[in-house]
Structure I
Amino acid sequence: MNNTTRIGIDLAKNIFQLCLTDERGRVIKNIKLKRVELLAFIAQQSPCEIILEACATSNYWARQFSEFGHTVKLIHPLYVRPYVKTNKNDATDAEALCEAASRPTMRFVHPKTPMQQDIQLLHRVRSRLVAQRTAVVNQTRGLLAEYGLIMPIGIGQLRKQLPLILEDAENDLSTTARQTFHLLYDELQDLDERVACAKQSIDNISRENEACTRLMTIPGVGPIVATAVYSVMGSAQQFRHGREFAAFLGLVPKQYSTGGKQVLRGISKRGDSHTRMLLIQGAMAALNHMHKKDDRLSRWGCQLKARRGTAITVVTLANKMARICWALSAHQTTYKQAMA
């Protein structure tokens, strides 16, 4: 008789360590399987809980195991670490997963859907391309300065003035230098095209996805911010309220309280740093136009900016935007400006 109620799997590329436990949490056995053997073994098990670390490939395996009728739960690696006994190895990691999942207060990570993974893929690639483009721009400006050619700050200035410099036969650029800067300019144009292609794909998804369309009704939330938020939040059912989602993104103060004394520091900066960055950028864009509006949110933003300054206001507004994003997704509605 199969008494297995929970299976902890330490994920890897080729060799997987499994820990099988009964309803009392006692270890039945530890086994090691190759990648080609894993799915066949899981398919033979009676429906049970399968516990994985929320790490690389975990979303893929969660979908695969769910097809066999199992309940798959993901746990953040930081929450598993305290349950690792003695020395760290694959067997103790798998056992720690089962132990952590048995705790009644354990927090679990909601597996991503294929759509969420596709959006996250686009954002990660676009972010890398933008970083590469910035590196090319900075390197080009620095190398031009070595030849006495000072370029104004800004990628737009470089796009406009570098061709003029290359065509100017009276400057002191040698043939080798001119050819090298041609290569850099060609690389910049290629990266511009790749970034634009990724942006177009994100725009298309934002128009076709109903959840993203609702999020874009919020001031400061465009296609990039909306799709990024959707990729980490999904249907919002894994969060109890908007404050929990804002805390998940690290947009709440970091607390260090003891002895009844409340100490609040800067924001915790936990969770997805890319989405948090985009929300803060969106909040900055929204704040720059609030002095032209007369709705309740704009008046609140202008008053807070006058009291606490721009930086605190932007982060506070980003927190509010995250909570609004959760409300719109959880209740499937659109943003309505309050004028009172």
Structure II
Amino acid sequence: MKAVRKVEAGFGAKVVDVDIPKLSSHQVLVKVRAASICGTDGHIYRWNEWAAGRIKPPLTFGHEFSGEVVEVGNQVERIKVGDNASAETHIPCMGCKQCRTGRMHICQNVSILGVDRDGCFAEYVALPEICCLVNNKVLSWEVASLQEPLGNAVYSVRTADVSAKSVVIFGDGPIGIFATAISRLFGATKIIVVGMQQYRLEIIKKYNPDLVINARDENPIEIIEQATKGEGVDVVLEMSGAEDAFHQGLKVLSRGGKFIAFGIPSKPIHLNVADELIFKGVDMIAINGRKMFETWYEVANLLNSDRLDIKPVITHTFKLDEIDEAMKLLTGKEIKAGKIILKTS
């Protein structure tokens, strides 16, 4: 089969022929129909500091996908050949304290698809049955492939409890876009979005936020303080990982407000813990992945109800062997894409 591989340390990737995975007794084999590119895949492709310290080539990367189950191991009980499937990409050990107390998403020994083991930028992918989610066949392959990142946004917004509250979302990537839509669905009264990519901010406007701020050209703190009459907002959803966004978010958060930390910083961040957190009584919550499997059921319910349309986030489709062309749209100062889908056929 064809696979996009990080064959050695350094920039880029290669499309190579590799063996179709052989299954163990508890695994399923999925024919990949659509795979979407995540920011993590960009880190691996560009080989930044995080990737250099975590990824061990050779590796097939990619973790967001949908496809058709074509084979199951002899001890698989829940998944059938012919099912449409996606994957929870955090593969739990099932034996640690976290797994045994209903917190598999923060398993002590977690293995991540496309990071610690071969992923989905290939014609076929093998995964444990426990991580295989069966999709409604009404969903398109493209939409179904976005459930994993959509789940990040659902988990973040659900944890923030945004109903009847004012919200600022820092970050205009796909998860920030999803968080805008979810915040509206979950009853936020005022939604402000701060980003730096005008192309993506235009996508965000389709989900009707109350205010959109381009931090390249405007001062977010001044605008948000004016928009909230100096009171600040009830909730900050930090989805970018940028140090400036952390400080700006804590500045505009009202006393006793809730700060959701989801974005991954590229390096350690220095916070003034006394002034930015303690004296303001901030409730800061870190989000890792999705709840297994509560969030997946919430995502499915939202998509199957037709109350949430995420198709506007999908802006480009490429073939698997066009990975270089796809990645060009996600690099550089100006990003000109939302979610990019890779198709295997």
Structure III
Amino acid sequence: MNDDEPKIEVLTKSRLAAFSLCQRLEFLTYQQGYRSILPRELADWGSMFHAGLDAWWLAHKIGSLLALTDALAAMAAWRAKEGASIDDFAFAKAQVMMTAYDVRWGPSMAEYEVLEIEKEFVAVIPGRKRLRIAGKLDKLLRKRSDGSVWFVETKTTGADLSPGSTYWARLRLDPQVSIYHLGCRELGHDVHGALYDVVDRPGLKPLKATPMELRKYTKPTKNEPVSRLYANQRETDETIEEYRDRLAAIVMANPENYFARPEIVRLETELADSLADVTELGLQIRNGPHSGVAPRNPASCFAWNRPCDFFSACSGTASLDDETQFRKTETPHEELSLSTK
């Protein structure tokens, strides 16, 4: 197919991922411009934590000594504005993890000069003048020791972060790392690689009082005449303060289980292979469905152990016109402010 058609396609890592997962998902999100407005606790938690991280990195960029204070305040502000799904315990978890993040990585920040935070890019895919690759770099750093430039990609996850886990193995083919290399070059930086900054989101839940019908008590003895609940049972629900202290003790005891920041590099051959994948996906997106219908992929309806945002619409139980569930965007790439022309 000739590449001289007037239509320009803007590709982001999220759009490419959506198309690979389900063509209907990409069509509704990026071509029709629909978004779900239903709260998603885990996604909202990640967005809140990311707001705190931006403030933390900005403090280090300007040489402020209030990185943790600024980060905690930024998370509180995000929650007040957008965090309806974030309850007090989820917020306490975020506070603990941000404090532990500061303890884990704060001392090493003297090794870096922070160049950019949330820096956007738009680049023309080589040889495909009407395909654009766009994105936003979380952070861009320069190592003071050797002058090398690195971009930081921050993730929150509940996955296993131990060495050799599938979480790390998949990064060998992760297109985002390769895409961001192209973005950095568009911005004039010959980057060495990525610092993949991962925060494990603990699954620890607050303890609840043992139901009355399940409670068991010790028998009175001479040394302990008063009966008490078994040690593994509770009379009351765990308080916010108790939960925060318990979680902090667990995380601080083994911080390497919750924070990782490996260096991910790409060979030029790997970058070329990834760019070829991106280009082909972009052409498929631009060509569009030949029958006029973007096919659904039922295998992906519960890809994240929850229904897809559009499951109700695809299954016929809700309408895309239902304003209690969906909204229409003015631009398909709300996260970007740069012109993509």
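Match the computed value 24 of relative contact order in percent (Cα under 8 Å, 6 or more apart) to one of the structures I, II, III, and report its label. Answer for the origin of the read-out: III.
Taking distance in nm of label points 7 Å out along Cα→Cβ at positions 51 and 291 from the coordinates of each of I, II, III, which one would give 5.5? Answer by label: I. Looking at structures I, II, III, which one was distance in nm of label points 7 Å out along Cα→Cβ at positions 267 and 323 calculated from, given that it came out as 5.6? Of the options listed, only III reproduces it. If distance in nm of label points 7 Å out along Cα→Cβ at positions 83 and 131 computes to 3.2, which of I, II, III did it come from? The value was obtained from structure I.
For which of I, II, III does Rg/Rh (Cα atoms, Kirkwood Rh), calculated from the coordinates, equal 1.04?
The read-out comes from structure III.
From I, II, III, which structure was helix-only ellipticity at 222 nm (-39500 (n - 2.57) for each DSSP H run of 4 or more, over all residues; to 500) = -18000 calculated on?
Clearly, the read-out refers to I.
We did not get these values from a lab; they are worked out from the coordinates using the rules stated. A quick note: this is a predicted structure, and the numbers were derived from the prediction, not measured. Cβ atoms are built from the backbone, for glycine too; each structure is taken alone.
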